[in-house]
Structure P
């Protein structure tokens, strides 16, 4: 089983208008971490950049515009994927795993492929993803009414996972929390 834990930081909330500036995650194959990654990427030149989105991530426009161009990061990203998946084998793909990834991150990641002229996102990833927020909903069903919200940090804390508020909204830290929640719910992958 090939799991691709990941989180993105973006320049806004609309995948049709905004771009990615950070992609972080962990590749897990048959329960073993094979690789972690943390790419900082200059957003698509056509992407709108919302100051509020950058503020949440704790970065400035000047910082993200100094990151390597998206084409360079895309090539590195695909090279990494190719170490673990044969994109020409229809039975060899990653399951995308994230927190609220089905309604947010997956669309941005698919857009990242398209922006780089690649229409073969489905060659790398199964269409059905694992959304840890959905798994946590079932796990915390009885406790949910007492919770202030269902954000990643709130859920992690409720499950007894230490949360460092200063590190939130950095994709690499958020994916570590996501993986900790996932492991708590399902045990070993």
Structure Q
């Protein structure tokens, strides 16, 4: 099926005529690119609309497009992988974010905030926490936004492409434990 004629694109466009939307397709998988301010309303529509019925949020991922060869709308993206089991249909929603502060630290950047979808799909809680932990993207109205893989005082977000491959000295402060010291 050609995604140019994908019924979900038409439904969203008719429901949100003033929203700035972009549609794309890669390997027969449709992706709708939305603005951060429209994300929550569109996700709620995709879940609740009788013709869309994307009743399962399979995954939430972060992407860093730093030094990406093609031009992108923003440096970071959050991608939501939705499934409609009744039609065996998969649909992706992407939102781009562009940082307003240098990304080499852990400062809270007001430009890297997007609405949480935990109220729509409770299973988003852990995947949103992972995106926050690894990329530093914050989710407004998340019920428990804290690190999930690294300790709370970790000094950076390691999946950002400007994070050094060898770290910033975190390993040097570890106490070495061997068999005799346990």
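Where a number appears in this text, it was derived from the coordinates with a stated rule and is not lab data. Everything numeric here is computed off the predicted structure, so don't read it as measured data. Cβ atoms are built from the backbone, for glycine too; each structure is taken alone.
With helix-only ellipticity at 222 nm (-39500 (n - 2.57) for each DSSP H run of 4 or more, over all residues; to 500) coming out at -10000, pick the structure among P, Q it was computed from.
Numbers: P: -10000; Q: -5000.
Derived from the structure labelled P.
The value 24 for relative contact order in percent (Cα under 8 Å, 6 or more apart) was derived from one model only; which of P, Q is it? Intermediate values should be presented prior to the final figure.
Values: P: 24; Q: 16.
Attributed to the structure labelled P.
For distance in nm of label points 7 Å out along Cα→Cβ at positions 102 and 150, which of the structures P, Q scores highest? Can you show the working numbers first?
Details: P: 1.1; Q: 1.7.
Result for distance in nm of label points 7 Å out along Cα→Cβ at positions 102 and 150 over P, Q: largest is Q.
Ranked by mean count of other Cβ atoms within 10 Å over residues 78-85, which of P, Q sits at the highest value?
On the way: P: 14.1; Q: 19.1.
The structure with the largest value is Q.
For FRET efficiency 1/(1 + (r/R0)^6) of positions 70 and 86 (r between Cβ atoms, R0 = 25 Å, to 0.05), which structure out of P, Q has the highest calculated value? Intermediate values should be presented prior to the final figure.
Working: P: 0.50; Q: 0.10.
Comparing P, Q by FRET efficiency 1/(1 + (r/R0)^6) of positions 70 and 86 (r between Cβ atoms, R0 = 25 Å, to 0.05), the maximum is at P.
Here Rg and Dmax of the Cα atoms in Å was calculated and came to 16.3, 48; which of the structures P, Q was it taken from? Present the calculation step by step, with values, prior to reporting the outcome.
On the way: P: 16.3, 48; Q: 18.7, 68.
Structure of origin is P.
From which structure (P, Q) was FRET efficiency 1/(1 + (r/R0)^6) of positions 14 and 158 (r between Cβ atoms, R0 = 30 Å, to 0.05) calculated, if the value obtained is 0.50? Present the calculation step by step, with values, prior to reporting the outcome.
Details: P: 0.50; Q: 0.10.
It was calculated from structure P.
One of P, Q was used to calculate distance in nm of label points 7 Å out along Cα→Cβ at positions 62 and 142, giving 0.8; which? Don't jump to the answer; show the numbers that get you there.
On the way: P: 5.4; Q: 0.8.
Of the structures listed, the value fits Q.
Can you spot which of P, Q the value 1.7 was calculated from, given it is distance in nm of label points 7 Å out along Cα→Cβ at positions 46 and 110?
Details: P: 1.7; Q: 2.8.
Of the options listed, only P reproduces it.
The value 18.2 for mean count of other Cβ atoms within 10 Å over residues 54-61 was derived from one model only; which of P, Q is it?
Numbers: P: 14.9; Q: 18.2.
The read-out comes from structure Q.
Assign the value 1.9, calculated as distance in nm of label points 7 Å out along Cα→Cβ at positions 118 and 134, to the correct structure from P, Q.
On the way: P: 2.4; Q: 1.9.
Structure of origin is Q.
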